[in-house]
1. Compute mean count of other Cβ atoms within 10 Å over residues 67-74 for each of P, Q and report the one that scores greatest.
2. If helix-only ellipticity at 222 nm (-39500 (n - 2.57) for each DSSP H run of 4 or more, over all residues; to 500) is calculated from each of P, Q, which structure is the one that comes out at -12500?
3. Of structures P, Q, which gives 13.6 when mean count of other Cβ atoms within 10 Å over residues 27-34 is computed from the coordinates?
4. Using the calculated result 12.1 for Kirkwood radius over Cα pairs in Å, for residues 19-58 alone, pick out the matching structure from P, Q.
5. Which of P, Q yields 19.2, 58 for Rg and Dmax of the Cα atoms in Å, as computed?
6. Taking distance in nm of label points 7 Å out along Cα→Cβ at positions 99 and 131 for each of P, Q, which is largest?
Structure P
Amino acid sequence: MFVTTSYDPGSIQLEEARQLAERLGGRLLQRRRMTLAQLRERFGDEDILLVSKERIEYHHALRQPLFFHPSTAAVRIKRLLNGEPDTLLSLADVRPGDRIVDCTAGLGSDAIVFSFAVGESGGVTALETARIPCFLLQQGLQAYDSDVPGLNAAMRRIEVRSEDHLDYLRSLPDHSVDVVYFDPMFRKPITESASIKAIRGIADDRPLTAEAIVEARRAARRAVVLKEHRDSQEFERLGFEVVRRSSTKIAYGVIRC
């Protein structure tokens, strides 16, 4: 992987690129006037981190650019501010002050909504093992600036850990968190989703194990929740009661503790 900047970078972008290359073990390259395709052809690496004034993007020749954005979290929080319910929060019975573990955080959209809902007295731990998504999530949660009330504070409060969810769950005492949440890469992809297309092949795509669910049930006080394709067989395989949403291809499974 190499790290570069947008055209005509300022001193801040140059220094940020230098620090990123050092932190991630990448090679720092001067962009000059070369396109990303020209950089790949000249230096022979498919993976590029691009630093611009607006954000940091991960580029690969065969995938769409990947970058942090609160995505649907911003829309959902606006709805919550308007007094509208949120399906996931309702199913998990999330309350202010709750402790929540998001075992497969990706770029953190659900973790942000959880953090907003539990407030300052609660806490959300977001686990992500894949290096690039984890880095983008850590950086984005701290740097992204939104004008949606409460969204910035919700993002800043999230604890991101680069840790396998099974190892983390094993380390938790019995009944030590309120909700454990899984949103793995769907066994049956939703091909219409641009954000999923960008992260598929980069994020951890291993199926959930029965042991992970056992550990989640032991650690959770209230619920274990699984998000999957509505036609997925994972709910039945892992022992979840399926709650379907007829208007989308997404369904949630819930185990009450």
Structure Q
Amino acid sequence: MIKVTLVGTGTVSQHLQQVFSKTENVGVIKVISSRGDSLSKALKMSSKHDKGEPELEQPDIYIVAVTDDAIETVSKKLVNSKKIIVHTSGSVSIDALPKGVRKGVFYPLQSFSPGRKVDFKTIPICIEAEKKENLELLQKLGESISESVYEVSSEQRKSLHLAAVFVNNFTNHIYQIGKEICKENAVPFDILKPLIAETAQKLDALSPLEAQTGPAKRKDMMTIEKHLEQLNNKTHKEVYQILTKSIKETYGEKL
């Protein structure tokens, strides 16, 4: 059994705790808050044992699931550990972890929202480690919850995270703009949901380049101008213009 201790109590930590608790060959020893002195006190308690008392169970892996800007500070408190220390960030290098420790990365490439259940079997797990034996343990941990585990370097992971921001965060914001336009014109946003689903599902058969449709690709300037006239929000208009320009440039030589 792989024993883990989760450092951090946020959304990613909560989701990992839930999936690990349902996995036969993984055990969560404890979840430690990274705030205040909670981590320092927990580590101090783990290192203290009265004579004759059994040693407290130690993890095989410390998973530091905290915000990106807290990874370096929090992981320094684990500098004396001889166990593997990993973080779960997509954009932070493995080098953010302290020198001299057994370090790695265990990055589930998915958008996690509080209260929203996810199927970890379908979530890609990106792993990285400096030593082969550490990588093998992370591979085993990843395969215990997911069908897709990839060895990815810090530079590759940063690029994946950037791409993920475009396909997830920016796309979701576009949905929000669409919802605002619907609300302003008393149209139910639910009408658009089959279109949203088809746009994602068609990528199983087509590349994004092949799947693109719409007035920008068609060079339908009349429709584009009408849309711009309809948009009252200046920022929304700028977003429309930038995306239209990008699409036109992408297909300019192909039409």
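Just so you know, all these numbers are worked out from the coordinates, no wet-lab data involved. From a predicted model like this one, the values you see are computed outputs, not experimental measurements. Cβ atoms are built from the backbone, for glycine too; each structure is taken alone.
1. P
2. Q
3. Derived from the structure labelled P.
4. The read-out comes from structure Q.
5. P
6. Once distance in nm of label points 7 Å out along Cα→Cβ at positions 99 and 131 is worked out for each structure, P has the highest.
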